[in-house]
Structure I
Amino acid sequence: MPAGHQAAENRLYLVSPPAFEPDVFVDSLAAALDAGEVACFLLALETADEDVWRCACEHLVPLVQSRDVAFLLNERSGLVCECGADGVHVERPAKALRKNLPTGAILGAGCVLSRHDAMLAGEAGADYVAFGPWDDAAREQLAWWQAVMELPCVALGGLTLDDVAAAAVGADFIALQEAVWNHAEGPAAAIRAAIAAVDNPAPH
């Protein structure tokens, strides 16, 4: 990650649950990552307690990176170096943030609300732009972005497994959260189903 705009480059972008016990969740995450190709894992905790973030990173960063998957922090740029993360995802990146990140760190932007916001994110040095939550408007924005921009884009926010095939038409990466962690047959089954849908995108 990032990747180009070819359909074959569609890959999965996993988002963590908002809260979990790291020593328990590590097994679910391992099962998901071992079930098929995943490009990125975003740690998106609801708590502002940075000690909780540090604990989660201590458990999860080695696991994720050992699978050659990028590990991103949601809105916690100050912890990227300390926790050994690969980058950060923020709602609205600024050029100053790019300058303060380690060389080679990933900077993701979104979910952006307009085409103008998306263009500004690209100008600020984002490595990808996310559109969401998933609905008809996001689908239209993804199609527009693919037609005019080279920067990779992500479908992010509320996608179910039933949405993956449609999202795969316009998005370079498809973000999944509850659809994986709450799947009745477990996260590995969810990943396999998502990959099957990516391999068979819905027609325009």
Structure II
Amino acid sequence: MILEMLAVDRVRSVVGLCRADPQAVGVLQVCAHRGLVQISRHALRPTGYSRRAIPTDVVMLTERGRRTAADHLGRLVPACSLPDGMEHALGVGELRQVLQIPPCAWTAAFEINAAHFSGGWNQPGRGLPDALADIDGMRLALEYDHGRYTAVQVHLKQDAFRHIADSAVWAAPTHRRARWLTTMGCQQLVVVPIQLGSNKELAGPSG
């Protein structure tokens, strides 16, 4: 389950996983021992406009973990380098978990971008959503704003989403940011704080 989750989300907060499932500590310890996942520590910001950074342990698949996950899922799991926008990536994973969308119903950003560049999408790449979810015959566009989007970017994405999804769900780390998105015309909003911090049992080396 952890490997399947990381194959879709690419990177997750160790603290967030353990808060959602206390048994995750043991599972991650076993996976790390077997060389399936790697845990590292990074200074991450709660929002895009925060001045303070919090040391946070994150987990992602190793090459062996990707192969194992690919065998289980029956599809390729691409490598994930440590992204510059790691906080944003963590927020997207938290959003999927909050909405309880299973990995099988989730199309991640890297898959959407691959379809776009292969000619499967007619929308500009910069307007594509963070993810798509197919639930009960409805396609949802999912977007997480860590606090860095401008009004122009939000409107660009809104226009693109109308062509590729039935509806859109936006998320933000704070109520203040969610209220701003409301003024931009975003209708379905979820407040999803990033789970930051370290876990003494699963501490990772500093990145």
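Quick look at the numbers
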{"quantity": "Identity of the structure behind 0.95 (criterion: FRET efficiency 1/(1 + (r/R0)^6) of positions 76 and 180 (r between Cβ atoms, R0 = 35 Å, to 0.05), calculated), options I, II", "calculated": "I"}
{"quantity": "Label whose coordinates, when Rg and Dmax of the Cα atoms in Å, for residues 52-139 alone is calculated, return 14.5, 42 (choices I, II)", "calculated": "II"}
{"quantity": "For 0.95 (Cα Rg over 2.2 N^0.38 Å, calculated) the corresponding structure among I, II", "calculated": "I"}
{"quantity": "Origin of the derived value 18.0 (mean count of other Cβ atoms within 10 Å over residues 172-179; candidates I, II)", "calculated": "II"}
{"quantity": "At a computed 0.60 (FRET efficiency 1/(1 + (r/R0)^6) of positions 28 and 132 (r between Cβ atoms, R0 = 25 Å, to 0.05)), which of I, II", "calculated": "I"}
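FYI, it's all coordinate maths here, none of it is from the lab. Not measured: the values here are computed from a predicted model. Cβ atoms are built from the backbone, for glycine too; each structure is taken alone.
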